[in-house]
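Take a look at these structures.
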Structure I
Amino acid sequence: MAEHHPSPPSPYATGLSGRCPRCGQGALFDGFLKLKPRCSACGLDYKFADSADGPAVFIMLIAGFLVLGAALSVEIAYEPPIWLHLVIWLPLALVVCLALLRPMKGLAVALQYANKAEEGRRRT
């Protein structure tokens, strides 16, 4: 009789929600950005996960594009003083970056698991 293996959960759904990439149940994070040592539901060891600076780079590009585009639109339409730009856009940039950081790191870890990505090694 054939053994039935359930299909793995979507890496996008588990990563963006901060869940285990294997079972989709256990929490991925212990704190804001620190990964737990292992999944509390299925026991998957998270030692394979190394998102490095990838999520931060993508977030800076996305947030920079959004915030700078909005700031340029406001400047062209209303020409507010520079202090008003600083009051509006610096906090917005901070909020956008912090809001995206955890989901993007979770997504990077989930995609690493789904694609069996690991550190490159030289053939000898």
Structure II
Amino acid sequence: MANHNDLGRTGEALAKAHLEASGYEVIDENWTFGKAEVDLIAYKDGIIIFTEVKTRSGTGFGLPEDFVDARKQRLLAEAADEYIYLMNHKGEVRFDIISVLFHRNNNHTLKHIEDAFWPSAM
């Protein structure tokens, strides 16, 4: 398995642990619809939170959160629409990004960006 896949899985595990420690209930992981995959779907205070996790080992090409572009946001919105429909959720939704940046000494920085974007497709 490629190292970037392992890094991504590690980042998602750290993000899940962060959410749970912050009082969120993680209700789904790696949920797919069409070409979209939502890394973590959480619930807190009546809000469903669709969370994109981006993990990187350096900033040579930008910060991890910089990689959630308009195309990715559109795909997440389409998946969210379907998820909301299937779950018959009548409350609020939110889109978050969790950025995990690993440093050379194997430490990491985790940044939780709440309400990071509102896709135009919603």
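Rule-based calculations on the coordinates, nothing more; no lab input. A quick note: this is a predicted structure, and the numbers were derived from the prediction, not measured. Cβ atoms are built from the backbone, for glycine too; each structure is taken alone.
Details
- Structure (I, II) behind the derived value 52 of percent of Cα pairs over 21 Å apart: I
- If FRET efficiency 1/(1 + (r/R0)^6) of positions 15 and 79 (r between Cβ atoms, R0 = 30 Å, to 0.05) is computed and equals 0.95, the structure in I, II: II
- If relative contact order in percent (Cα under 8 Å, 6 or more apart) is computed and equals 23, the structure in I, II: II
- Look at mean count of other Cβ atoms within 10 Å over residues 71-78 for each of I, II: the largest one is in II.
- Which entry (I, II) yields the derived value 1.00 for FRET efficiency 1/(1 + (r/R0)^6) of positions 7 and 55 (r between Cβ atoms, R0 = 30 Å, to 0.05): II
- semi-axes √(5λ) of the Cα gyration tensor in Å, for residues 31-94 alone derived as 25, 13, 9 - corresponding label from I, II: II
- Structure responsible for 2.0, with distance in nm of label points 7 Å out along Cα→Cβ at positions 39 and 111 calculated and labels I, II on offer: I
- Label whose coordinates, when helix-only ellipticity at 222 nm (-39500 (n - 2.57) for each DSSP H run of 4 or more, over all residues; to 500) is calculated, return -10500 (choices I, II): II
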